[in-house]
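None of the figures in this text is laboratory data; all of them are computed from the coordinates on show. Keep in mind it's a predicted model, so treat the numbers as computed, not measured. Cβ atoms are built from the backbone, for glycine too; each structure is taken alone.
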Structure 1
Amino acid sequence: MSLVLQVGALPQWLTGALRDEYRALVLPDDGERDAFLAGPGRDVRVAATSVATGVSRELILALPSLEAVVNYGAGYETTDVHAAIERGVVVSNTPDVLSDCVADTALGLTIDVLRGLSAGDRFVRRGDWADGAFPLMRKVSGARVGILGLGRIGRAIATRFQALGCTISYHDRREFEDSPFAYASSPVELAAGADVLIVAAAGGPATHHLVDQAVLEALGTTGYLINIARGSLVDEEALVKVLMEGGIAGAGLDVFAHEPHVPPELLTLDNVVLSPHLASGTVETRAAMEEVAMANVRAYMTEGRLLTPVPEMQRAAG
């Protein structure tokens, strides 16, 4: 009988490895789920999932032998970590391996929207160049960059912008004594002092609409918003409103509140760059994420420990 359960869709290699090494079962998503939970589900020790599905409180309570949840991906807000802690279930994710690609995307979106690269491409394709020059855009080098969330990804973003001579500031739940960057006491303060505000904080209830109307107003008519974190961090209705009214200069968005649905108003704006949640979407990074997830399953099944527990687990242990 399998002790490993796959919850939701996972990449092909990871699905195959779980099946081949541990005869992993797949949680039914139809009328057979109750029978499964009352039968083979009672012996499951490890659940493997991704942020697209997660492991809910209800499912954690329905798996009496569950000891660990392994998340494929850095984000894990769809897994109820608080319920896991209450049950003594440990949770992991796949940090670090995607930081570079996500940071590259943040830099790319910033350069694109400030310099008008995608807009310029459309300008040429439409034949508008024959009628006059493309408008002057904004310089990236030397800009004031505010980073909302100075975790692994936030620090990788800061490194890239430092190379462009940018002034870096940040806001996080606490000030980091080892950081060389200026600390802002609130998202509003951070936005008020930035030309570019980059959202790099974790998702979840604690950060829901962290970027709200007040933050966007503080960013102002010459400021740009870049979001490579989660759509839930930004009040999307407020963002659409300020963009339509010229309240901020532009935005580069890789994530949205109701993916894959994008507010139709944004499709018409040349000062907004849209991408389909592709920040970690490279062959190299996704393969590394699968390897880390599988390594966590192996480590728990053989040694009873996770290699990359999420921060909440570390705080609970402390």
Structure 2
Amino acid sequence: MTYYVGIDVSKHKLDVAWLKELSTMKVKTKVFNNHFDDFEHIIHWLKTNLGASVSFNDIHLIMEATGVYHEPLAYYLHDLGFKVSIINPAFVKHYADSLGVRQKTDKKDSIVLARYGRATHPDAWIAPSIEARHLKSLLSRLDALNEDLQREENRKEKAEVADTTPIVKQSIDEMIVALKLAISKLNDDIDTHINNHPKLKEEQTLLQSIKGVGQVVSRQMLSLFNTKQFNNAKQVSAFLGLIPKQQESGLFKGRSRLAKTGNAQLRAKLYMAAVVATKYNPDIKDQYERLQQNGKCKMQALCACMRKLVQICFGVIKHQTPYTPQVRIDNMA
């Protein structure tokens, strides 16, 4: 028998709900601190209510992906042998709407999560390796530094045309120099981290065998494939917000647009990679030209190329083989 437990995670607390009786949807709830020292109390509470004889593997814990706040608890429970599922918050919201849930409280959310688990039986979450988690944190820090650098360069541009005191200009220049040095060092640290782990190094080499995928995109996709679980390329495209969203009702038929869910920064990097790939990657170039000949505008064709590029990335990692163009190279001439 499987026992479903929903955990609503916030920065400071955890609302836990256990579906006590599945037929009547009776629940039992409790609030814990979202701190490592309190995680053991959750285990004690579950044992007390479910019985000491219940195996951890028979308890299915459901939580949403909430930035980084869910991660410590998820790793803790996973390492103990619990079945843990981490769900896209949008899926849970749609499920709550289908139930007609009107109230929005942490307690109610934990109950909805438990019911979602019972209704959908989501796949168990597989914790990424330590090296993959470290790569993700390094790349996140690099993105943050690049954003800071862009902001400082924008300030410098404004300072050049405004009546800005030299002290402020000097401060901006010093900050730009410091950020560039930090970014350069962090880039070296990321390369060293990847090179020190054979699996990461090998998979980056596979990704870079794809024309149009360079250092920047290969790092991002390497981190994505080693920290998230995907069964097929379509799931990757959906996760990145690259699936077309059609608007149609009655006689009205709107233009299809990208869903644009997920990481906007990664989509921007994929866009630049797709632009390059339309010139140098046989498969992407063929698709880009064919779509335009069929009446698609440049942006629609490029969005399709982004999806195609993601599909190729997924393929080389899944099959652990370098990229081989499906279109003859001589057709590019």
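Structure notes:
- Each of the structures 1, 2 was assessed by distance in nm of label points 7 Å out along Cα→Cβ at positions 104 and 208; the largest value belongs to 2.
- Computing distance in nm of label points 7 Å out along Cα→Cβ at positions 16 and 120 across structures 1, 2 gives 2.3 for structure 2.
- Test item: Kirkwood radius over Cα pairs in Å, for residues 32-199 alone calculated as 20.1, pick one of 1, 2: 2
- Largest in relative contact order in percent (Cα under 8 Å, 6 or more apart) among the labelled structures 1, 2 is structure 1.
- When distance in nm of label points 7 Å out along Cα→Cβ at positions 56 and 240 is computed across structures 1, 2, the figure 2.7 traces back to 1.
- P(r) over Cα pairs in 10 Å bins from 0, in percent, for residues 152-279 alone from the coordinates reads 10, 26, 26, 21, 13, 3, 0; which among 1, 2: 2
- If Cα extents along the principal axes in Å is computed and equals 68, 58, 49, the structure in 1, 2: 2
- Origin of the value -19500, where helix-only ellipticity at 222 nm (-39500 (n - 2.57) for each DSSP H run of 4 or more, over all residues; to 500) was derived from one of 1, 2: 2
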